[in-house]
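Pasting the structures here.
Readers should treat all values here as calculations from the given coordinates under stated rules, not as data from a laboratory. Note that this is a predicted model, so its numbers are computed, not measured.
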Structure P
Amino acid sequence: MFLLLLLTFSLSAACGDDLALQPGAFELQWTTGPAASCTDAGIRDVEVQLTQKGEVQERFTFDCQMGSAYVPEVKPGRYDVVVMGMNAVGLRTFEGNIGNVRINENEKVHIGTVRLAARPATVELEWFFDNGRLCNQNNVDLIEVAVFDAEYYYISSSQFSCSEGLGQIEPLPAGSYVLEVLGYGGADTLRSRAVVPIEVDRGESLLIEVPLGVVE
């Protein structure tokens, strides 16, 4: 009986080993778009991410100057491949992607060439008044943020409830901008205003504190 159980266990283990998926591999190339080189684009390293449903499963880092990468020992499955270009301080300033890539067992998949493009900056504003962050006491219900370029050409507007205390505007390409922050009370009465010049870089995440002054 003991020998029979031992034999059964051994056969099951062997079958399990046979059924286990063997890893695959992939290779890809990248370009820096219109930039002549990684140096011109300010990219030092390239990070290759394998994602599923928006979650990063694995990531690999390479010198941008290599222009290509080979990655072995990858679990078979379907992935979205995201390629990030990072500057000297590790900020992700460029990005490209190829979706729905299948990595097969015991095979090397050639994904192709990913064109990297500059990532916009993310800008978040936090507003307050002379007496703190008390919207009700300052009779302000609505905050509007208007974005202009450095020459005062209008770009876009975003609106937020004042009580939220902060808001994120649309992503901005690298450059100089002017933000006009307006606070409105009942019957769309303008009660507070601030003008804030900003400068953003590729891929930057910026939090700006905005003191709102009273409009007489």
Structure Q
Amino acid sequence: MLQQQRALYLALYDPRTMMKVMERLRELKLQFKGVYEKQRVIYGIVVADEEGYRYLEKNSVRVFGPLVFVDDIDKAIARALVLAKGLDFPLSNLVVGIDLGASIGFAVVGDSKVLMTKLFVSKSKLFETLCWVVEKFESKRRCIRIGFARSTFDEYRADIVDKIARIVPSDVELELVPERGSSKIRSGIATRGLHEDEIAALNIALGRTS
């Protein structure tokens, strides 16, 4: 996995916004800090709401890094993740890899760098996360690759593929790719702590199947 490359700071004063943002960042395994009272210089990304932005201006806090304004929490989290991984938006290429099975592996790769992986047992959670990624991650090209094997392509998998085709925007590319060999650990990917289905989804996203 690509580790966090940039420090992340929160300047959030609305309690509901703060709790939602913190919960989402923890789910993505991103580390973050608050802006302390006497801090006047910040090197990193700042996620701020309206009151937080006013605080930075009022106290002449200099920010050497991107400022993510939270007017849309889903979009702000997507931007914070991309920036924290050392990338910038819009991305040139966003690829989602999906490995279907009893549990569903899910991986997101932006400009050939790993942004996130997930493991789902709930189809509804898969669809919710997928919609967030394709709608809120700014990218010139968006592609969803779904691992496919004729021997295991049953009604359950067909229903998921059909639902994905119906819920994602029409300009998102959809590909069925061979999943044989996708669970192998490949060189160049740090997979420690990942479930085998997450590894499979990652290999599918990166086109590393045989």
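Points to keep in mind about this one:
- Among P, Q, structure where mean projected area of the Cα convex hull in nm² as derived comes to 12.0: Q
- For helix-only ellipticity at 222 nm (-39500 (n - 2.57) for each DSSP H run of 4 or more, over all residues; to 500) computed as -10500, the structure of P, Q it came from: Q
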